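So, here's a batch of structures to check.
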Structure P
Amino acid sequence: MKTLVIHPNDPTTDFLKPVYEHVPNRTVITGGVTREELGVLIDSHDRIMMMGHGSPAGLLAVGQFPGAGLFIVDHRLMSVLEKKKNSIFIWCNADHFVEYYELDGFYSGMFVSEVHEAAMMGLTEISQVLIDQSNDWFSLAAGRHINEPSPESICEKVKREYGLLATTNPVAEYNHNRLFFRLNHDLKSIA
């Protein structure tokens, strides 16, 4: 299986690199390609992993993709993304994107990965230590289970492992409650 990883170069999301570190036969794109070139790459790969900063409208380009504008992954790539059944969508509010376009895969809702995001979400007294701990645990757990055969098994195992931290870390608890999967257009969450 060939995996395409789309992870725009941004030091604030470097903590996500362990998610795909042990994915075999992967191509990692951090920038430098046009949306049209990215569409061809998506079409030629079996699984697509997208991560970084984003919104309900898509994955932000963060200035790394020529001519892309604000987003590198958005509605303009639906014709190729809708063919993929085991995709990974890890960015803030990816749930809105995945559910609106009825895509299949493992995905996050709002994902707090910075202190200011915690404050915006009403999490109080959150230190950088708690943020770093949550980021690291999530990425390592996801990296250990990302090669599972289905979005359901990825979600189940990541939530089980990351959930251990969620009992003592309010950031992890917040994020843990916002991890989902869709398979064959069924919306599901592992409690």
Structure Q
Amino acid sequence: MNRPYGAMGEEELRARFHHRAVLLERSAELAETVARAADVLVRSLEGGGSVFACGNGGSATQAAHFVLELVGRFKHERRALRAFSLSENAGTLTAIGNDYEFADVFARQLHGMLRPGDCLVALSTSGESENVVRACRAAREAKGRVLGLTGAKGGRVASESDVVVLVPENDTPLVQEVHLAVLHLWCETVEEALFPRPTGGR
């Protein structure tokens, strides 16, 4: 059967899978930075702190994904962790956007909720999303720690973060694919650090 006009063929799809595999391999060089960020998360949660996450569009859904893995569970049964997505409450977002401005939708929430020792995970593929940049500043002003997830350019989010993971790519969908891998690695690290499982014996 002829493939639809304009659709990618098998070889093109294979090439694009390969490109993604190469990007993930290159991203393995970020392991030290990813580990430092994971340590910030572990220390915050271990000390009774909260983790907040924010982003726009696809990054908003990834922030929510990260939070649900912490509040629910990632791989193993354990107690819930304190984590909040700043992109999920439509009433809060629209009220702040209407009464103030859209650039304040995350920062305003953090002004009311974030406490010293808490942590913000800030996702922006460009590193230039104004509402994410303001969220980073609000978190730092409240003596929280900021973990940035961006593309290669980093932008202002990078300069406002305590630890920033700069994916070596600028294409938005590809950056987001690596972001998801990093978020899953953080979930895995947090779970293993805070809820160690028996390694054998009685």
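Only the coordinates and a few stated rules stand behind these numbers; no lab work does. What you see is a predicted model; the values in this text were computed from it and never measured. Cβ atoms are built from the backbone, for glycine too; each structure is taken alone.
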query = Once distance in nm of label points 7 Å out along Cα→Cβ at positions 66 and 82 is calculated for every structure in P, Q, which label goes with the largest value?
reply = P
Value 15.4, calculated as mean projected area of the Cα convex hull in nm², assigned to which of P, Q = Q
query = Of structures P, Q, which gives 1.3 when distance in nm of label points 7 Å out along Cα→Cβ at positions 58 and 178 is computed from the coordinates?
reply = Q
remark   = Re helix-only ellipticity at 222 nm (-39500 (n - 2.57) for each DSSP H run of 4 or more, over all residues; to 500): value -10500 computed from one entry in P, Q; matching entry is structure P
Origin of the derived value 1.8 (distance in nm of label points 7 Å out along Cα→Cβ at positions 106 and 154; candidates P, Q) = Q
